[in-house]
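The structures come next, written out as structure tokens.
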Structure I
């Protein structure tokens, strides 16, 4: 028998293009095997921005998937304790479908299923509380500020990308794009001992790339028109390219410049009808791999939290701005204009 809807939460809902509302819901009372988390911070990621702008319009939408909070209730058969700071992976992972059984739980067959309840669709992290099974909850060090703790999920996405590329220490790696995800790639790759070159035509972003640990920062034009990569890699070319922005053009450039046996990782989202045209013999004779990557697995989230226990200052080079729930409209508009690496909604005033 299902439990009655008696657990009150305050949520941020996108109700239409450029329109948001603070709404209250009664969720089912949590069971003894669920974790109740008081949300402190939740980041405004690209998918939420697209819904708000109307380019990915499904309304009403209950977004938010980059969150950190405090455990209020936890099952006794877990290591989680009330008062503990945690990150939450809100993606559905059934554990039983073919993808989950293969270890690809970022491709769970039920990932995009419409909700069985009557609440708005979405991951539902923009909320005063979330109620989740314990497999979605990952402990974090208390020394990590809440606004930085909410970056755990995007870090895990980058770790998944890096794992897909089979990166090794001392590899020469190029990250195209010095936006938030490009900088997170740079931070993680530097931590693994790679020689990281960041390329972005926006020279105002170059200082951020250096702060994130890049060894060299250049424009994409320099990559194409100079011998800088040959000089850095003794003529061989980079081992791996990560394309975090720049569209199809960036992927084409990377494929032309990567070294023999190299990998080109497509991290960025592309437009639905974008087509990639490459010289097939270039891939064949140079043994180049084109690799896709999406989201993160539970293993990636676990790795991210373990890294943060050892490196609580890992995100210090990133600019994070937190605005209270009452200023959510301003927060979305600020996120779209890119005034910081991540804009957070701060739910702490509700608690």
Structure II
């Protein structure tokens, strides 16, 4: 009887230790989803809010801060320098991608995450070689070097890559076919969602357009939200956690064009994607969702509107970027870190802290 009692005691103790270890491991795991609304200032958000009856998903984030956006060499940043601040924690010159002002490569949070065994992903509505995604995965002194950026991308081990830009991988001036390189390294490279197997692949590079993807007014549908959902399902399999960057790329383009309807549609489309992130986070309590912009575009103001008819009078003062601060929204573990007023480089350090990555 004493022997049986000892066995039971040790068995229960083992279960307790196992449960504690599982709890510790789950607690140690952390996911970060960074949503970037390119060019999305507070007025752009208010324009979208005023155009619909329901609150935006973004408004569900309980913590809000303000971020300064200047680059190293300009009061008004571009997307390359702005995204480099997020991805590396360093200021750089406009048009530079994850390199310092002298052209030396800067290690990105995506690369830090990969080295630590976390899964990584980029989901955008532009070409994956465009400025914002490129700043997380490439190192170039010119944001227009699409073919060089594509060559940098295939040197990484990013797990999920979704957006446009297929032509920079296969219809290249140097004759190389980087799509073949990706498939030889185990990537599934589908032409449509129907070619993605029901058992999700280990790695995915889905080029949804030869160049940039269509705009929200031109048949893109729910491609961004759909892509975010797919990416999260893939990345969630890694027990060590993941880093995912999602960009609503064409908010910026709508503002450059001073196109009010396009602007609102792009923000609402982006907000659907944020909704997917928040839905995922609600079932994965170790997930932090961050929503911000790299800069404001268009100098947007809202001089009038109608609350009952859900209409807003949108006025632009510029066709270019502006240097004003932009809002940052956050939800989940550590979200309170994103309150207050801070520089764009602080985003990198806050995310590194959340992911428990050493700089």
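Computed from the coordinates by the stated procedures, all read-outs in this text should not be read as laboratory data. Note that the structure is predicted; figures quoted are calculated from it, not measured. Cβ atoms are built from the backbone, for glycine too; each structure is taken alone.
Structure notes:
- Distance in nm of label points 7 Å out along Cα→Cβ at positions 70 and 294 derived as 3.7 - corresponding label from I, II: I
- Across the set I, II, FRET efficiency 1/(1 + (r/R0)^6) of positions 54 and 126 (r between Cβ atoms, R0 = 25 Å, to 0.05) reaches its highest value in structure I.
- Of the structures I, II, the one that -11000 was derived from, the read-out being helix-only ellipticity at 222 nm (-39500 (n - 2.57) for each DSSP H run of 4 or more, over all residues; to 500): II
- Comparing mean count of other Cβ atoms within 10 Å over residues 78-85 across structures I, II, the highest figure comes from II.
- Structures I, II were compared on relative contact order in percent (Cα under 8 Å, 6 or more apart), and the highest value belongs to II.
- Origin of the derived value 21.4 (mean count of other Cβ atoms within 10 Å over residues 222-229; candidates I, II): II
- Label whose coordinates, when Rg and Dmax of the Cα atoms in Å, for residues 150-253 alone is calculated, return 12.6, 40 (choices I, II): I
- Set I, II, criterion distance in nm of label points 7 Å out along Cα→Cβ at positions 94 and 214: the highest-scoring structure is I.
- When Rg/Rh (Cα atoms, Kirkwood Rh) is computed across structures I, II, the figure 1.02 traces back to II.
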